[in-house]
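We did not get these values from a lab; they are worked out from the coordinates using the rules stated. Quantities reported herein were computed from a predicted structural model and do not represent experimental measurements. Cβ atoms are built from the backbone, for glycine too; each structure is taken alone.
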Structure I
Amino acid sequence: MKYVMFICGDPEATDADSAAAPPISDWFDYMNDRRAYIEGIRLQPPAEATTVRVRHGEVIVSDGPFTESKEWIAGVAIIECESLDDAIAQALKHNMAYEGRLEIRPIHSMGGPDL
């Protein structure tokens, strides 16, 4: 099963958390050895975000992310896993499990809506 892993910054992470984090290269080596890493995308910081909405027929375009949060999505990874437990095990090897937060979600579909 494919999962998306949202890689999020976390302002509550400490220097000790960062010091305990394994090198990200170890995670890539582990994932590539298992052929479990499908694709990843690193994002620009939240200051570069633009939010687009339509409300009551009016187009609203605003600078910055939609949410007012100190946490922010730094990137995403698409990973192949046997189960949620496997996805969690893969996430625990990622440095951002220590320095940030990882949200894992099963992928509903890829390439557009199911028709």
Structure II
Amino acid sequence: MNADARVSAVFVEASTQLGNISVAWQEPTEREDGSTLTSGEIQQYAIYYRENQRDPYAGAERITVGGDGSGSAPTVLMINNLEVGKSYYLAGITIDTNGIFSQLSNEIVKVVY
């Protein structure tokens, strides 16, 4: 090339399609030590989700599902505005009315459609 050349580019914002995933779980009926846990003793659940299975849950997104004062916390959650086609890794904990946290649950994988 011996002379100036004119180049033009047009940039457009990439459109990302967003979707939702629904997560449901069963209310635990016993504590990790084997003692009984009633629904009235469950204050809330914390659901963690992340895009990469190698990332620790300590840095994951967290959504708290709290009780409404009726003595039980909801056991279903809709997570909105997630990228379609991506896999998300989820796990949760139960928090009782004394503020005691359970261990992290088994992990599940959900794909957004």
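Laid out as a table, the results:
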| quantity | calculated |
| --- | --- |
| Mean count of other Cβ atoms within 10 Å over residues 46-53 - highest-scoring structure of I, II | II |
| Top of I, II by relative contact order in percent (Cα under 8 Å, 6 or more apart), largest first | I |
| Which entry (I, II) yields the derived value 21.4, 83 for Rg and Dmax of the Cα atoms in Å | II |
| For helix-only ellipticity at 222 nm (-39500 (n - 2.57) for each DSSP H run of 4 or more, over all residues; to 500) computed as -7000, the structure of I, II it came from | I |
